[in-house]
1. Comparing mean projected area of the Cα convex hull in nm² across P, Q, R, which structure shows the greatest value?
2. Quick check for you: by distance in nm of label points 7 Å out along Cα→Cβ at positions 119 and 143, which of P, Q, R is greatest?
3. If P(r) over Cα pairs in 10 Å bins from 0, in percent, for residues 159-286 alone is calculated from each of P, Q, R, which structure is the one that comes out at 13, 42, 35, 10, 0?
Structure P
Amino acid sequence: MSKNIPLFSDIPAQIKLVEVGPRDGLQNENVSLSVATRIEFIEKLADCGLRYIEAGSFVYSKKIPQLIESAQVITQLRPQPNVVYAALVPNLHGLEDAIAAGVREVSFFTTVSETFCQKNINCSIAESLERLAMLAPLAQKNHIKIRAYISCVLGCPYEGKIPFEKTAKLAEILTNAGCYEVSLGDTIGVGTPHEAYTLIQETARRIPLQQIAVHFHNTYGQALANILVALQLGVHVIDSSVAGLGGCPYAKGASGNVSTEDVVYMLHGLGLKTGVDLAKLSHVGHWISDKLKHKTRSNVGETYTQHT
């Protein structure tokens, strides 16, 4: 098969998959997993060929109890060549804890919605940027890369649609502050391909396309279509979650992230190499879903393991 079929000739040859299941996925689950199970989960994902995995979060434990003891998880992970185990940090204290745990790359979260920012991290957008300004020098000193998330880019549960230019300006601020990559998050999964196209075009006027990632939830079934649009525009970084785990505790009705199995299946169908073993990944999706006491939310995972 050719690398790209003609209709999709602009799709980047190299795709970076960011597996967020062990962090963004687990934080909205009703079942809390043990440290040992979380370690096993992450190592199973790495064994499937995933090379960038969010392994935990250094936030206030009472806020997201599903991710407590992230330091224990990360320090006990088996090192694997070319595998990045990243963690979310909300502030300077979180970064200090991440450094102590040996984390070499962190994610920082903000949003383009003032209301959502207050409900999610108890501060304004401006205050969240002040937190970034405080932690960035320490990260640089310790040679730790910072990846940024912007949530609610295609819609907010409290403020509705957000102007694309507002997101683009915020992305520029984040890159100027030291973030090497900005992930555009459709937190409630309401975006459509035309909106995704316009958002990415607008953002690419402010920051290089190579620094843009996409993070789509699948509430209205639009995630894969939106990802395909992003790929055609030249975006090469895709966030996803095995078994479609996730959602958002501060956005009622928002379903999980697009499933990694579904994304990998589409990428393979486009002739792209991901390095991911889809059969193994589908089994991991069923395994973790069993641990969480529900079925996999991946269409491919539900079907694929029946034929392998």
Structure Q
Amino acid sequence: MRHMTFRQMEVFEAIARNGSFTRAAEELFLTQPTASMQIKRLSDTIGQPLFEQVGKRVYLTDVGRELHATCREIFERLDRFEMTVADMRGLKKGRLRLAVVTTAKYFAPRLVGPFYNLYPGIDVALKVTNRERILERLADNLDDLYILGQPPEDLDAEYLPFLENPLVILAAANHPLAKRRRIPLARIAEEPFLMREPGSGTRMALERLFEQHRLKIKVRMELGSNEAIKQAVIGGLGISVLSQHALALDGTAGPFTILDAQSFPIQRHWYVAYPRGRQLSVVARAFFDYLFEAKQHFAALPYPTTARIRRKKSGSRRGRTA
């Protein structure tokens, strides 16, 4: 095993992660025959096949999975060593792997920007995916830090709230309830809802609220993205509950509005999480501390102009501060 080279492990890890020799070769600026030759030599050294091919995709064998875990551990320890040495020299250098749920994509880049300015030597890899996949990545310890709107309940993880995440009811601008004030929740329950997939943090918060008031949600349609939900709302297909951050950068001042309903907004938070017991790298710790120390970067996160204009006209003190 000591005859394995670092380059062979690097090629192997890229193929395992991408599920493709071609994509791994492109990532490492190699030709596919060169990548294949490196894997053949590595397999010969170990004496076992590392991949099996089904159709156009390759999958790890049992031995391959063990080697992949070993390679990840080796590369992570080397990254930590490099970051530690840089920190000792008074520098902040390295790579931050940050994974966020889909809705967080509306503000996460705006948090990363000032962090880049503070630490220009740090590269950030930002992964955006749904909550289910985020929890899988958290369980597999694939990233340094995770941002999500609902704390993981069944995972052994550390998580702390760092930013408010109000959930609001979105409706078309010409909806019959658009000009009503303090709409009872029972009246809201009569409307057809456009929902994210089961397991979505936003959906779970709405379901919990309705259960507390012994109400049922009339689900008209399930949609896979916030963008699709917003377009369906504008099209008059129903109402929906979304994070107010999901509306912040729309630039659409007329097609939809936020309903003034009782029990809303649902007050929630964004959480930063990582596996319990994981020792954060120098770079991950720098970003973690930044989230809690640089509140001025978050205070300017915008909320939808539509809601502010409509509520200001209503003369409602509560509306103006929402």
Structure R
Amino acid sequence: MEKILFLKGEFVEKIWGGDRLKKEFPYQFKSENIGEYWAISAMKDFPSKILNGKYKGESLDLLYQNHKDLFGDEKKENFPLLIKLIDANDDLSIQVHPDDEMAKNENSYGKSECWYILNENQAKIIYGLKTKGKKEALDLIDKEKWDDLLKEEDSKKGDFFKVPAGMVHAIKKGSLILEIQQASDITYRLYDYDRKDKNGNKRDLHLDRSKKALKCLDTEKIHENLGKNTENLYDNEYFTVKKINVEKEISFERKDPYILESVIKGEGEIIVDDEKYPIKKGDFFIITNYCKSYSFKGNLEIVESSSN
């Protein structure tokens, strides 16, 4: 059976997107407004396709439904994670995502996520609130006192931010981000800077749902070194995220039923049970339940994710 699944994702146009993904990654597309690359996705709108082996050409959503053995016979009905690259050529709206309980109303997972920052340039994000309590936050929203409410942070390459469901946040212009999240596409728009489209219309807001979903959460960063080459970035009830720095060669035993790999820098190879595969920046792949051990060789930076 297949031990490794290389994936081709889908490019998604956004009004705030640009063409940076084809400048910084080995991708090709014609649009000047690509905001997202859904790299590892089993979402029905934009599923990834398998590039190699027995299942070449098949979509990840169907593969997950029909061949659960590849994923350790996971009991979750739908593939639980979604990994994207995000190019913000303009500011995104101020957003908040629902938790699992609230998302049940829309037959979806909730949306906890995290960001690994890739932009070398200095950029900013909206990351949480200045207020301590929800009552004060709701009062400031009603009064539209956004500067008193929203906390802004600098962000540049190597920074990592956890964005649990309920946290108010926004990606701002100039950001290039690897996002790992629950497999959900539910976003509630709280505020959009009063921007108008070419017809003079403001974008729709989801004020009531945003206020209900909103939580006042702390914003401390989590970093835990697991040795010279591996850093634990985030471990929550939905997923675990690690960063692996490969200078020559590093080996692992597969401990999770399957593992999602995002190559964000360099080139080299992955060796899976003595079989070698070339890999480079911009590659995304899944190590399946049929792989016992794997090694990375070369000069690489990899973000590794697994479902909890």
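1. With respect to mean projected area of the Cα convex hull in nm², the highest-scoring structure among P, Q, R is Q.
2. By distance in nm of label points 7 Å out along Cα→Cβ at positions 119 and 143, the leading structure of P, Q, R is P.
3. Among P, Q, R, the structure yielding 13, 42, 35, 10, 0 for P(r) over Cα pairs in 10 Å bins from 0, in percent, for residues 159-286 alone is P.
Any read-out appearing in this document is the output of simple, stated calculations on the displayed coordinates, not a laboratory observation. All values derive from a computational prediction rather than experimental measurement. Cβ atoms are built from the backbone, for glycine too; each structure is taken alone.
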